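Peer 1: So, here come the structures, one by one.
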Structure P
Amino acid sequence: MLLLANSEAYPGFETSIDLLKKGEHGLDAMVAGIAHVERDVRVRSVGFGGWPNMLGRMEFDAGVMDGSTREVGSVGAVPDTLPVAALARKVMQTLPHVMLTGDGARRFATETGFSIDETLYEDSKRVWWERLEKELGPEGIKQFPDVPLAPLSKTITDPERVRDTTVFLCSDARQGIHTATSTSGWAWKYPGRLGDSPIPGAGFYADSRYGAAACTHTGEMTMRCSTARTVVLALKLGYSLGDAIKLAVEELAELTEGFLAGVVIHAIDAKGNHEVVNFRCPGDIAYWYWDETMSAPEKRAAKTV
């Protein structure tokens with residue numbers, strides 16, 4: 001058994017470990033851990049601690065994938081709901097669909113017993129409004145929200161520059177390899193924007209025969225390259241884990257147009273190996289790791305390429 005997650009997974013990482021030790025299905029263990037991350041205001045890119053869109057509304061994305069069956073559940077731009085990874089799991093378990101978005105996802109949440117949550121943290125609301133006043137000026141703020149939003153898109157993540165996601169990947173007691181994601185998305189994103197977190201193949205992918213991968217930061221790039229699927233497909237074709245990630249990084253590096261920034265790839269293989277690689281993200285990137293030989297999880301440094 002092993003568990004790998006990004007640095008912001010700390011509120012729920014040990015919960016997932018405890019459930020894996022008890023023999024729980026890996027997806028159930030990871031979703032339970034992510035639920036703690038989603039409700040912790042210290043984590044500013046996921047759940048209640050995240051940042052709103054340009055209109056001051058919270059929209060959440062999440063995805064889960066069972067690597068043994070390759071079933072996927074996914075939700076995007078979900079309002080009024082904090083445990084969105086759990087909602088994505090419910091989509092997988094209940095519906096013939098893979099993805100629900102927006103009001104439809106919220107309707108499904110109500111039908112399946114999810115509460116309507118207060119999702120806009122007061123500090124996030126304050127920072128958003130102060131930034132909006134600065135961008136629009138006195139006359140523009142009087143007309144808000146009946147103003148063009150597209151001209152604001154170049155400042156959507158500045159100064160907060162939040163482009164992270166919570167990603168969990170595991171190998172469980174059943175030798176299943178699975179992955180789960182959750183995010184509130186970019187700060188000040190255009191309403192309705194989806195990143196890679198709910199997109200299978202881009203932000204996450206798992207196949208218990210070979211391995212799993214999940215990405216954080218600039219989803220616009222990993223959607224264009226199907227980065228998570230590239231890693232797992234390369235493993236299927238016989239690449240080592242390091243070479244599989246190298247191939248995915250090379251594809252990202254080939255992009256020369258559109259919005260370009262950094263990506264972090266988290267990956268595990270069916271042989272028990274793991275790797276986390278930072279491609280062009282500023283600063284030091286860390287992640288959490290645990291396997292059944294360890295008495296406690298460790299926070300480790302990602303490899304920079």
Structure Q
Amino acid sequence: MSWLALSILSALLLGFYDYFKKLALRDNEVMPVLFGSVAASAAVWLPFAIWSAISPDSLPHEFFNVSQISGWAHPLLFAKAALVGSSWLCGYHGLKSLPLSIASPIRATGPLWTIAIAVLFFAESPSAKQWGGISMILVSFFAFTFVGKKEDIHFHRDKGVFLMIGATLLGALSALYDKFLLQSEALAPSAVQAWFTIYLVVLLAPGMIIASRSSKRRPFRWHWAIPVIGLTLLAADILYFIAISQPDALISLISPVRRSSVIVSFLLGILMFRERHLGLKALCVAGIIGGVLLLN
């Protein structure tokens with residue numbers, strides 16, 4: 001399969017990933033849904049980690065080779081798990097309280113925060129085109145505040161909005177940390193994904209135990225979407241890394257195609273959850289996507 005087809009499939013899966021989260025969270029608290037989705041992903045990676053140690057040559061694809069890493073790399077990946085876990089906790093809580101057609105576009109502003117961090121802490125200087133993209137995202141985000149008011153969501157004081165922004169900011173930090181792990185530490189993508197997922201289960205387990213014993217918790221309702229959340233993200237990432245590993249792959253095209261996943265989740269929110277104000281939200285989403293494309 002070509003790298004472009006793989007990228008499109010990855011974007012579609014990422015769009016459904018947000019939809020499955022919203023679906024599972026409608027009747028459940030955040031912790032069991034998050035823990036269950038991460039555990040499903042870890043249950044896939046753990047056998048491949050063992051398989052890689054025993055017989056790496058017999059693996060079905062090079063991507064699944066969880067290569068051996070140094071002892072120093074494990075604390076780094078544990079830190080990665082803590083960072084991602086914090087981002088996902090904020091994101092799940094935000095998604096639970098916001099319409100999918102508002103939460104997903106907020107999450108799509110991630111590249112803006114990545115550039116902001118790079119400018120503030122790494123002295124990078126955006127180009128004129130990137131400044132244009134930043135301006136477009138900010139204007140579109142500001143326009144979203146007016147759309148939100150039509151649904152009694154006040155961006156300047158809504159807890160869900162702040163949680164989604166927090167999740168996006170932490171996600172931007174995670175993206176920069178990934179660059180450090182993959183380039184400076186020369187870790188394989190499969191090793192990063194496998195070990196941080198396994199460590200995330202360890203980090204979330206105490207919170208899961210405490211939540212399950214709370215007298216104020218809502219009764220847990222099993223939903224098929226819970227494990228599918230983790231498996232969907234895993235499949236999307238696998239397709240992405242296989243796409244960029246192809247010799248003729250153009251990262252300048254793969255990146256914007258993958259970020260178009262917000263269109264999928266936005267439409268699913270409108271169609272499946274009967275969310276309102278399609279036209280106004282679509283204009284804001286188009287502005288955010290256009291701004292993100294200029295950031296590349």
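Peer 1: Tell me which structure, out of P, Q, gives -9500 once helix-only ellipticity at 222 nm (-39500 (n - 2.57) for each DSSP H run of 4 or more, over all residues; to 500) is calculated.
Peer 2: P
Peer 1: Using percent of Cα pairs over 26 Å apart, single out the structure from P, Q with the greatest value.
Peer 2: Top value of percent of Cα pairs over 26 Å apart goes to structure Q.
Peer 1: A value of 20.8 was derived for mean count of other Cβ atoms within 10 Å over residues 51-58; which structure in P, Q was it taken from?
Peer 2: For mean count of other Cβ atoms within 10 Å over residues 51-58, the value 20.8 is produced by structure P.
Peer 1: Comparing structures P, Q by relative contact order in percent (Cα under 8 Å, 6 or more apart), which one has the largest value?
Peer 2: The maximum falls on structure Q.
Every number in this text was worked out from the coordinates using simple rules, so none of it is lab data. Please read these numbers as outputs of a predicted model, since none were measured by experiment. Cβ atoms are built from the backbone, for glycine too; each structure is taken alone.
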